[in-house]
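The following blocks contain the structures, represented as structure tokens.
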Structure 1
Amino acid sequence: MPRIRLDLAYDGGGFAGWAAQPGLRTCQGELERALTTIAREPVRVAVAGRTDAGVHASGQVAHADVPDALVPGDPDAAQRLALRLSRLAARGGDLVVRAVSPAPAGFDARFSAVSRSYRYRIMASAAADPLERHTAAHVPQPLDVDAMQRTAEALVGLRDFAAFCKPREGGTTIRELRAFTWQREGALLTAALTADAFCHSMVRALVAACVRVGEGRLGLAQAAALLDERSRSPLTGLMPAHGLTLVAVGYPPDDLLAQQAERARARRSASDLDA
């Protein structure tokens, strides 16, 4: 069956995460229901990055294998299909299919991706901002952003992030964190992170470690030393889900999509860290 690419955005507050779960409203479940309704046969959806309950996305990417009749033949047909899917999958506009397109040969939303970028927002002030309550975590004190930036820089690289990940049987915790920066605008602090991929809860744990340094509860050397741990550390903590947004997924040129997918399926090991 031909494959289509779906570019998505959603407010995670009304979803029990991305992955379909019986009896719960999820992004995958609603999209699959919408596509199945239109196709009149079961359709499965795969995604670039599974998000937890409450996590938002402005640049999520998915794919689905569909009947020929659902593959848009021109921009107008693609726009009509995107609008129809948005209407069927959303509740009050909380999920939008921004674009639908025929997928290039070899495209896999998850395995062809070469990067994922996230943003985490924090309101660091004595009083919470009611206008930011759904999109920014509240920390009721000033934070040392310079110390948080130094911590972020110490964590960048190809490393084993076991201390920052919720373990998953058979999975690896080796990731390449390519960028991790902090910016301040008044009381609003924003972290920007890019990696080849993130394991479960990794972004929120990395941000939490920086926040603990910014509060003075954890030293920079202690945070950096967590990279030597081979299991989840209680020192990292975990920031609330609602401050996190998946903002972009990167892909290689079309002629390298299949090659990247094959490479991504190969499980990393400790020997890769010595390369």
Structure 2
Amino acid sequence: MRKLLLGLGIAAAASTALAADYSDDIHKNDYSWRQFNLMYAFDELPDPEGNDHDYLEMEFGGRSGIVDLYGYIDVFNLLSSESSDKSGSDKMFLKLAPRFSLDGMTGKDLSFGPVQELYISTLFNIDGGNDEDTVNATNNAFFGIGADVNVPWLGKVGMNLYALYDMTDHRQDWNGYQFSANWFKPLTTFENGSFIAYQGYVDYQFGLKSEYNSSSTGLANFNGLYWHSKRYAVGYGLKYFHDVYGIEDSAGLKTTGFTHYVAVTYKF
């Protein structure tokens, strides 16, 4: 099984804090970004004891008309070391999270209160590279509604509520729900234009079926501090898991606890 992540909220820093306006040009707020993150995880879960490993993350996102996109591809065990905790596991993991603006599709300003824009939200998690491991395969599709919400102090927070459809061969069934939120909050800016940001996300699954999961709920919460310049970023993140992916914490498989991440980023 792989991470169910909802990004670092980087796109939030590039967009306006006001309600969306599509009255004259649907593409006037378009933008895109791409970056490579060289990362290392310490004691990552789920695992009997937690595993340490390196990986390269190719991360991207942006906006084109009604489509708001976030995604990444992770490549694990870059040197194919047999001593790596990822040796023999899936080599890659893909996440795509396209959202489709209801404001843009209807041509109306649907904002209200702290809600700046409404979306039809989708999310796809797909692993690959280890065809023999079909029991722990990840091939999930999420469908639901989303919103950009102005939260005190944090600013714009992307929120989504999904229903999960498990597309793996041995399931192909609806299996519970997920609430996700992500944020990007600049904390302080230096004279050279670089800044430090608090960025993170939370994924909370609930209503998971007992025929597929040992726990009906699962939580992953990431909190990171990152220094950003125009081309580079360096950061540390602390992630808390609780019965992550709906797997009950046990002596045989640890699914509750903390994981540490360090990252060095190059921005295109």
Relative contact order in percent (Cα under 8 Å, 6 or more apart): greatest across 1, 2 for structure 1
If volume of the Cα convex hull per residue in Å³ is calculated for 1, 2, the one returning 143 is structure 1
Note: distance in nm of label points 7 Å out along Cα→Cβ at positions 37 and 141 at 2.6, derived from one of structures 1, 2, originates from structure 2
FRET efficiency 1/(1 + (r/R0)^6) of positions 93 and 165 (r between Cβ atoms, R0 = 25 Å, to 0.05): greatest across 1, 2 for structure 2
Highest-scoring structure on FRET efficiency 1/(1 + (r/R0)^6) of positions 101 and 237 (r between Cβ atoms, R0 = 41 Å, to 0.05) (candidates 1, 2) is 2
Note: helix-only ellipticity at 222 nm (-39500 (n - 2.57) for each DSSP H run of 4 or more, over all residues; to 500) at -500, derived from one of structures 1, 2, originates from structure 2
For distance in nm of label points 7 Å out along Cα→Cβ at positions 109 and 173, structure among 1, 2 ranking highest is 2
Note: distance in nm of label points 7 Å out along Cα→Cβ at positions 125 and 189 at 1.5, derived from one of structures 1, 2, originates from structure 1
One of 1, 2 was used to calculate Rg/Rh (Cα atoms, Kirkwood Rh), for residues 69-148 alone, yielding 1.20; that structure is 2
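Every read-out reported here was derived from the displayed coordinates using simple, explicitly stated rules and does not represent laboratory data. Nothing here was measured: the structure is a model prediction, and the numbers come from that model. Cβ atoms are built from the backbone, for glycine too; each structure is taken alone.
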